[in-house]
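Undergrad: Down below are the structures I want you to see.
Values quoted throughout were computed directly from the atomic coordinates according to the rules given, and no laboratory measurement underlies them. None of the values given here were measured: they were computed from a predicted structure. Cβ atoms are built from the backbone, for glycine too; each structure is taken alone.
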Structure P
């Protein structure tokens, strides 16, 4: 299988706290991979390592056949790694369209009509086209989450990292967002999705990895992993039978 991302023995610690501890896995091109784990397990730190905003203490990261371990976050963005943030971070005093254009020009390196066309197409895809000229600071939570998706997609990613994008939503909002993510995945974008809203995750992902204290403790078919006694004990707080 063609791996677009490889993490090999990745390690990172802040003093005695390990946020990545020998973390090793591959992501197949076109796959949707889910990541779960308790709070403080190192999930967001893992995304920071992949995007280059955090440098590892050891190990390597290979993206699309190139070792990017020492590359800057800007370089990784240019070659196709994009992410959303757990807490939406739009430019509040700019319009939705202007937010999208920043991603298209700064990350994807597009200009003029090409950048505008991409942004309009992505806004249509994420359901924000009617809000294109609205200030980002006035959006609802769901709309801000969709803007996070929009900005990431306007970077023309080969790999899209989603960080708890379903958190804080109503069930109806969550279902709507899940359908959008399914459509993005169906278009061929590789996805890694960290999420605590497990039913949303299971509706999309092909494979599930469980992380605890920066270590991979389980990996496999999503529903089988969720039924694992070890996962129930660590992630759900249900004591395993012995």
Structure Q
């Protein structure tokens, strides 16, 4: 698959934070959701990283991703416990201070009954200096946005609600379109033709995905492009190549 060369593409990186993901105790459900969500609104998710609850690793990943992509999204590590270090790590990555934010504190005070905003819960109001809040319609504790980095909760329902809150603020590009061609043969028999078609249509991304059913190998070929006419011409060329290979 060749790289997307369109200059007007809006790109994103996703940073999943948490020891529990790497250990397998928690099964990530956010990567697939975010990929589908961003694709639907015209943002290309180009890279996903999973890092442990280690400040240096989070800082390194955030700084690498935010310099490379239009947007960065993170999930995990903004809860009330001692190992929720994402907010502090983001502040370190940007070289800014962090403290209880009056706006976030007011949200939590309105949410919890009197006397129940404990020091642990108040940790969720610690926001890096200069950041904007991201609304949390599920459990109220906000996420935050600083420059092009959007910091969200790891709980899927909360992360999804936060994503809905920030979606209207995101710049989007032309949506990526796709056509699928099924080939009743192994991908090795079509690989050379696909390479030639990819070279002929550099505005497309052509991926081949081998499958097996009852020991029989077949291939699903997906042609993607932001230009529908070019996509269709490339997909037609793939379909012709598949028919020729099957005939042989």
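Undergrad: Work out the source of 0.99 here, i.e. which of P, Q gives that when Cα Rg over 2.2 N^0.38 Å, for residues 86-197 alone is computed.
TA: Computed on structure P.
Undergrad: Could you tell me which structure in P, Q was used to calculate relative contact order in percent (Cα under 8 Å, 6 or more apart) as 26?
TA: The correct label is P.
Undergrad: P, Q: which one has log10 I(q)/I(0) by the Debye sum over Cα atoms at q = 0.11, 0.12, 0.14 Å⁻¹, as calculated, at -0.56, -0.67, -0.91?
TA: P
Undergrad: Figure out for me which of the structures P, Q the number 21.0 belongs to, where mean count of other Cβ atoms within 10 Å over residues 46-53 was derived from the coordinates. Write down the numbers at each step before the final one.
TA: Working: P: 21.0; Q: 17.5.
Label of the source structure: P.
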